[in-house]
Structure 1
């Protein structure tokens, strides 16, 4: 059975990669922060080196505190760019496929249509700059690398918009939610499935990797996403909070968010024969899982 090293253990994507890898034929080992602290590039390289040989490596670790990155840009750069670049170089030296995850924040969000891989990047935040630097570092490392940009990731694990809306919606009758930012919600389980498919293709020599967009099919605003979440929760709650659409100006944040986070995944689908499902198809399973876990905790 081919061996897969997953960098990260508890995040949304890492959790799903660990869960799905055996079913896709991988013998997977995950390196968490206790052994691979991305704030310390040298220790990370040593940890990965000790876990090799492997048939593929997927980096599911990142600095994702978008607003805090405005005051911690050096740390964000280390975690999102310097360390991934060194890990990619280690894999390149041993001819091991290296899969790295990036973000829609590398764009400024001004394009009226969904972004494609050839569009010019122009990050507007410290987080976005750190992720773009990570893309460049991985590309410069050479070897067989794949960079997958994704957007609006959600799951039943960790911190994300769906869990936040369900927590707040259970407490409030009305929520103010931004309606002038558009994106493609991406379920972590769909993202993990697609990355494992890509890793297999690279291991088998059917793909050399490259830069791809990988996002849920379909689009919505944050307010529209919230409406869909509450509609799914309504049968269990027997009530539905109302959503008041607001503008980004009404909800200022330290980091500037792209107004357009839509990513076109056509290139990935053409290369690997799959893509994340439509977000309206994947969302019900995640909402049900979150509500089930909350109910179980309440009954303890």
Structure 2
């Protein structure tokens, strides 16, 4: 079915206005603005150590916990500054007007102040307790995300690259914190896997808001669904290719495992990509964590892949 046919069959989804949140104090509003549901993305900090099989030590776990907190602080700083900057525009939006800053629960100066403190404190603590590369990466992340909030989110294609790079930075920072070399296959698979999910989300937004694309994201008026479909299909293919090349590469590892878990894990990885692509093709791939958590089959495939990947890394 062509994209045009899909758009004709789909009635644009009307955003349902949530019930106004109960009035609460500034601390509760700041916490809501920090987007706790988005913190699950920062679990990616364990990706590089997990790929290297270096998770089972107190030093590793404690360092990764610290990095998780620091990255979460940076992300929260960006959300606070973004909501403070967009407060006026959000008040005119049917859904965003209930955000704490737009609703007046958190004063704009307070949001700016707390965001600024978090944005300065996180890299400083990283420079004190972590290798210099971690502080540099967090600083680069903050600069990139703030530039995205101010202007880059309005630049065609660059917006996709910035969001994808944010995911890639999360996956890299754990390796940098522990001095673990980052393989080319890890970077390729992670980078294009992130681009696959980001572009699939944009495609879904474009399909759902076909007749009023600018209502949720102004840049959607510049993209075509055909282009976004091309991007997520290309990214999915490259991510699968990169993973398969890693799985087929021997890398000098002795054959002591009971089964070829590295090669078998390709099956689970490809199935996961294909399953996720079902939601992308339907135009229902929203936030990646929501897609994974609401689909039991995809969650089960993910658990199987994690088990196979773990056995491959442990060489069992």
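Bear in mind these aren't lab numbers, they're just calculated from the coordinates by the rules spelled out. As the structure is a prediction and not an experimental result, all values here were calculated from the model. Cβ atoms are built from the backbone, for glycine too; each structure is taken alone.
Points to keep in mind about this one:
- For -22500 (helix-only ellipticity at 222 nm (-39500 (n - 2.57) for each DSSP H run of 4 or more, over all residues; to 500), calculated) the corresponding structure among 1, 2: 2
- Value 131, calculated as volume of the Cα convex hull per residue in Å³, assigned to which of 1, 2: 1
- Source structure of the calculated read-out (mean count of other Cβ atoms within 10 Å over residues 149-156, 25.2) within 1, 2: 1.
- Origin of the derived value 28, 15, 14 (Cα extents along the principal axes in Å, for residues 197-236 alone; candidates 1, 2): 2
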